[in-house]
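What follows is calculated from the coordinates using simple rules that are stated; it is not laboratory data. Here the structure is a predicted model, which means the values were calculated and not measured. Cβ atoms are built from the backbone, for glycine too; each structure is taken alone.
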Structure 1
């Protein structure tokens, strides 16, 4: 979604604003796909499908409607599903898929969740980086982007929650990384 609307006001989406700061290099991506023997369209479809399934599994478990879970297809999705179940058994998801609005900067977005772990609440985003090909390699640029994303959600939410990202892996494991809140995105997006 490129924008949101509320009470007659238009709000740019967090995703759209992040693309201004972290533009996607389509040419480099397509060149890499050709070099590695991948179809760029197929990579995008697989990545989107896997990410959507992970979000659905978490949302369904949070809401107690596991019977709505999309089925797993193949070993990769089966591993991701196990990782999601283990994660949601360890981290209690208090809220998921919540839309927030920032009237000050006229942006809005839907964050993945607020989770409770060891008596501490976190604003968290779930990712499946590299899951479509079975490999996760930490990418500092992607981590910085999700830090900005969560910082924007936290700013709009108006709660001083610590930030974290969880990356689900096809082997049934996941990594949680705490992130630093920043307001650097303000100067990068809203230059006076």
Structure 2
């Protein structure tokens, strides 16, 4: 499921190689709201969007550059990348949770600093300040545990993303070759 609000352009860097020579090549798959790219800088990406719009595949093969705009082929590519894109959305959601926990940890840290300044300035109620500091420390520990849990989930998702990337690489190369043979991929200069 594509969601426009997810990310205007999601870049999943995947190394596409020839089995025989292991040379990396440029590859861009733009599907409107989501873009997957390899070996393309931001300036070149903008030029590609200006020239070809928001729905195309652009790649290099044997020193030649090709473009695919065929809707059926792009739909096949989109289906191939769908699991990676869905996982990317899940990773983004998990990242939002991690950021929220980080904000809470920062708030607790500021409160601990405020209480520390009060203790340093010789507050009349050191016992109460110590109790509050201990409460804040316990909350920090609880948030840290949650962060660790989310970090472990993020690591598992990263491993899965790498696995999916290798699978896509293995499957897309023959699809690109087929598109060249069938004249669907048009050489561009």
Review point. Just checking, which of 1, 2 has the largest value of volume of the Cα convex hull per residue in Å³?
Key: 2
Practice item. For structures 1, 2, calculate mean count of other Cβ atoms within 10 Å over residues 102-109 and state which one comes out highest. Key: 1
**Study point:** Label whose coordinates, when helix-only ellipticity at 222 nm (-39500 (n - 2.57) for each DSSP H run of 4 or more, over all residues; to 500) is calculated, return -14000 (choices 1, 2)
**Key:** 1
